[in-house]
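Q: I've put the structures underneath this note.
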Structure I
Amino acid sequence: MKNKNKIIILSVIVALLTISLTGLIYLTFFKDSKLKAMGYSYDEIKLLHQYDLSDKVDHYHQSLLYALTSKDFMEKNIDYYLLFESQMDYTNTINQLADKYSLDNCRLLLQILDIHDVMELDDYDKIENLDNFKILIDKGYTLFSTATLTNNIDNDTLELFTSELDQLKADNYINYLQNGYSPETINKIHDLSVDIFNNIAGINYFKQLDDLISNSNFKINNLARYIWYMDKNNRDAKTAIYDVNRNVDFIEDPDFESFYQGEITIVNDFSLTMLVNKNHQLQMDFIPEDLVEIDSEYRQHSQPLYKEAAEAFITMSDACFIEVDRRIQLYSGYRSYATEESLYQTLVVAASAAEETEGEEEVEKVIVDSFAARAGASEHQTGLAIDVLQKGYSHHEFDECRSSTWMSKHAHEYGFILRYPKSKAFITGYYYISYHYRYVGIKPATIMKTYNWTLEEYNLLFN
């Protein structure tokens with residue numbers, strides 16, 4: 001009986017061993033043969049078995065293998081590694097996406113974007129509303145615009161971007177967000193007008209702006225003046241709008257010398273919209289690069305200009321000649337610090353003779369400061385400023401010339417602004433000068449022309 005029991009036990013053991021061996025043979029020779037046929041190596045197959053993945057792959061999964069062998073591997077994210085297929089190692093990025101999104105949301109993202117764009121979402125905050133995200137992507141907006149907008153706009157605002165493709169509007173909306181404005185304030189700016197919304201995108205952050213644009217008497221032309229008035233006089237938006245709209249801040253005959261008496265900012269960085277005036281000054285050794293001479297047909301004297309400004313001036317001069325049969329010429333362009341110093345002293349001497357104030361230096365300077373810059377405070381040192389004339393006339397007669405009328409209407413189309421316009425002396429520090437223009441580039445010039453802003457006002461708002 002005992003022998004019989006032993007035989008039975010042995011038979012069971014043999015049967016179990018046979019089953020196990022058969023399973024092993026199947027696993028090794030049949031199941032593994034499928035994995036080998038897919039291109040997996042012996043070591044890779046071992047990895048798949050280790051994490052029970054041999055039944056979950058039906059092709060060679062390169063990114064899964066990257067993950068399984070990566071120092072960043074996290075077993076809890078295996079299903080994510082299976083989902084995202086690529087020839088690149090995105091293991092760490094997938095781990096971060098797994099912290100933000102459910103597996104179902106990742107499947108949805110792969111329906112909206114290709115895998116490489118999905119991986120870029122790691123750089124953005126979690127997209128909370130994937131339906132709106134899909135709407136904007138399908139509309140044609142960039143990934144950056146869509147990711148940023150989706151998390152910062154409500155469904156009503158979404159209509160601004162889904163009624164038609166307007167990438168410019170989207171980019172501008174994002175500029176406001178990045179500068180610190182809330183969606184509510186941005187929508188108020190948009191409600192003023194689409195043109196204003198697009199033109200002042202990139203405006204510096206001003207906490208007063210929301211209160212200003214919420215006032216029914218707000219005028220965009222006075223924006224910088226409102227801000228100056230509020231800061232200088234510690235007034236609220238309502239008072240500033242009321243006073244500035246009535247020109248309470250306007251000074252017809254300002255103390256021009258006083259502009260030199262405030263805090264002086266040294267300007268070191270060259271840009272097309274750089275502000276150089278009585279309290280934003282250049283150092284003695286400032287010399288712009290890319291100065292070029294222009295052809296004699298377009299100038300009275302041999303003074304160079306910054307290359308881009310020179311090219312724009314020639315184009316503008318040709319356009320004026322075609323339209324009104326008058327040639328605008330350059331009277332004065334780049335002038336060095338030393339030249340400005342000498343010129344200013346010459347003007348002071350001339351003023352003393354004209355006004356019979358010889359020896360009264362302070363009186364003489366007050367006169368000259370109303371129309372000429374001291375060394376370091378002159379835009380001519382930038383190579384961007386031009387004094388112009390109409391061929392056959394002096395620059396002092398420019399205001400009476402046909403080309404002056406044409407230029408006042410069209411200069412912005414070529415990137416130039418009338419630098420010292422009428423009724424702005426209390427801002428610019430100079431009376432009206434008809435022949436002095438400044439190159440700033442077409443877009444800034446157009447904005448300044450549209451809203452009648454000086455470079456001082458533009459600089460406050462944007463630089």
Structure II
Amino acid sequence: MKYTFPENFKWGSAVWAQGTEGAFDKDGKAPTVWDEYYRLSPERFFNEVGPSETLNWYEDYEKYAQLAQDIGHNSFRTSILWARLLPDGKTINQKAVEFYRNMFQSFKERGMELSIVLYWFDMPLMFEKQGGFTKRDVIEPFVYYCQKCFELFSDYVDIWYIYNEPIVDVMFKYQNDMCYPNLLDWNLASNAIYHMVVAHAKVVDVFKKGNYQGKIGTVLNHGHIYARSQHPADLLAKHRVELMMQLSYEEPLLLGKVNEEWLAFVKEYGAHIEVHEEDASFIANNTISVLGLNIYSPERVKCPTYQRNSEAPITFDSFSELYIMHGRQMNTDRGWEIYPKCLYDTLILMKEKYGNPEMRITENGMGIQDEYRFRNKEGQIQDDYRIDYVKKHLKWAHKAIQEGVNLVGYNMWSFIDLWSPSNQFKNCYGFYEYDLKSGETKRKKSADWFEYVTKVNGFEE
């Protein structure tokens with residue numbers, strides 16, 4: 001069967017600034033929460049490889065732009081480091097402006113639609129020490145930073161994404177002990193969600209009033225949630241996970257209203273959120289129509305098996321348990337289930353509930369550890385498992401498009417191995433391998449396959 005995608009469909013990949021730029025303390029860049037986390041606890045990073053040891057795009061971005069072009073990219077997504085552009089929160093770093101303009105131009109002149117994320121898990125340390133998004137005070141400096149990005153770079157940018165996976169940012173810092181300040185606090189997490197929603201609306205407002213070039217949206221992670229059964233307790237567990245992980249952001253950003261059930265729920269368990277009278281109108285009048293979706297695996301849940309310890313802290317995991325479905329297919333290296341239909345189910349949900357916004361798959365991919373195991377005698381990694389994974393997800397994407405879903409692009413995580421926030425270089429996702437010691441890159445088998453897909457705008461089976 002032949003799977004052909006619509007004309008002008010966007011094929012590409014994504015990287016993030018903190019995981020690619022390097023130069024963590026060069027030319028005036030200020031520290032981020034990741035720099036501080038590594039400084040305090042290097043042993044918690046795989047092989048103690050921190051954010052300073054990445055792909056050195058700060059010096060060598062041209063090389064990577066060419067690699068992306070070589071395998072057929074006509075779109076690309078990366079981010080700007082707030083701590084590099086405005087090291088003191090106020091003063092523009094001209095070295096950073098020069099770097100970002102040159103890098104963006106490098107991708108644009110190679111014919112790629114350029115998407116830029118404004119905030120990708122990388123709160124400047126100076127603001128995190130003041131509370132970050134848990135405090136309303138950070139909204140104003142964040143909006144100022146975003147406005148400066150619009151003023152400086154809109155000539156290069158086709159799509160602005162305000163956040164990448166905002167709920168993950170909250171979980172890393174205030175729920176899962178995976179990033180500085182490594183807190184476990186229901187109230188702080190709930191406030192961070194709410195303040196990020198308000199800040200998002202204010203950034204959209206600035207963008208619209210400034211008549212800047214391009215489109216504006218956000219990237220959300222959406223592991224489609226499935227209940228173990230139709231038992232009311234399992235369905236309640238599913239609903240509560242949806243409230244915390246999805247509806248908390250999706251409804252205000254796409255429908256223009258904070259989910260009142262979510263607000264009541266977090267307050268019931270101890271959150272104290274200061275809601276200002278003008279918040280509702282800002283949120284209502286500044287929705288988005290461009291949506292990025294990061295989709296890797298489903299989330300299967302069931303009701304809690306045991307009664308919660310009353311002295312234990314309330315977390316997002318307090319109201320459900322992971323359900324291990326019999327017969328599931330696993331990526332055992334990453335610990336994630338492989339269930340490509342979750343991509344289709346997510347796209348259909350977005351079409352039916354949120355009015356079918358313009359959508360792109362902004363991340364999808366397969367991370368594998370120790371890929372040297374799969375080299376052939378010529379030295380190329382034979383990552384047929386990655387090709388199979390992507391093919392199966394693309395089939396469901398194609399089906400969704402045939403059923404009217406407004407999906408216009410598909411970006412992988414990623415075209416090259418890179419430093420990821422949760423496990424650094426442990427699991428590699430790229431179509432190119434990257435040698436951290438030598439800086440050399442080599443095509444994997446999947447790079448050849450993906451180049452073919454982009455040339456014919458699809459594939460056959």
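A short reminder: the numbers here are calculations on the coordinates, not readings from a lab. The structure presented is a predicted model; accordingly, all values stated were derived computationally and were not measured. Cβ atoms are built from the backbone, for glycine too; each structure is taken alone.
Q: Work out the source of 32, 24, 12 here, i.e. which of I, II gives that when semi-axes √(5λ) of the Cα gyration tensor in Å, for residues 295-382 alone is computed. Intermediate results must be reported in sequence, preceding the final value.
A: Values: I: 32, 15, 10; II: 32, 24, 12.
Going label by label, the one that fits is II.
Q: Tell me which structure, out of I, II, gives 36.0, 145 once Rg and Dmax of the Cα atoms in Å is calculated.
A: Numbers: I: 36.0, 145; II: 21.2, 67.
The correct label is I.
Q: Out of I, II, which one gives -11000 for helix-only ellipticity at 222 nm (-39500 (n - 2.57) for each DSSP H run of 4 or more, over all residues; to 500) as computed from the coordinates? Present the calculation step by step, with values, prior to reporting the outcome.
A: Details: I: -14500; II: -11000.
Considering all the candidates, the number was obtained from II.
Q: When distance in nm of label points 7 Å out along Cα→Cβ at positions 71 and 103 is calculated for each of the structures I, II, which structure yields the highest value?
A: Details: I: 2.9; II: 1.9.
Largest one: structure I.
Q: Where is mean count of other Cβ atoms within 10 Å over residues 175-182 largest, in which of I, II? Mind showing how you got there, number by number?
A: Working: I: 15.5; II: 19.1.
Comparing I, II by mean count of other Cβ atoms within 10 Å over residues 175-182, the maximum is at II.
Q: Just checking, which of I, II has the largest value of relative contact order in percent (Cα under 8 Å, 6 or more apart)? The partial results should precede the final answer.
A: On the way: I: 10; II: 19.
Top value of relative contact order in percent (Cα under 8 Å, 6 or more apart) goes to structure II.
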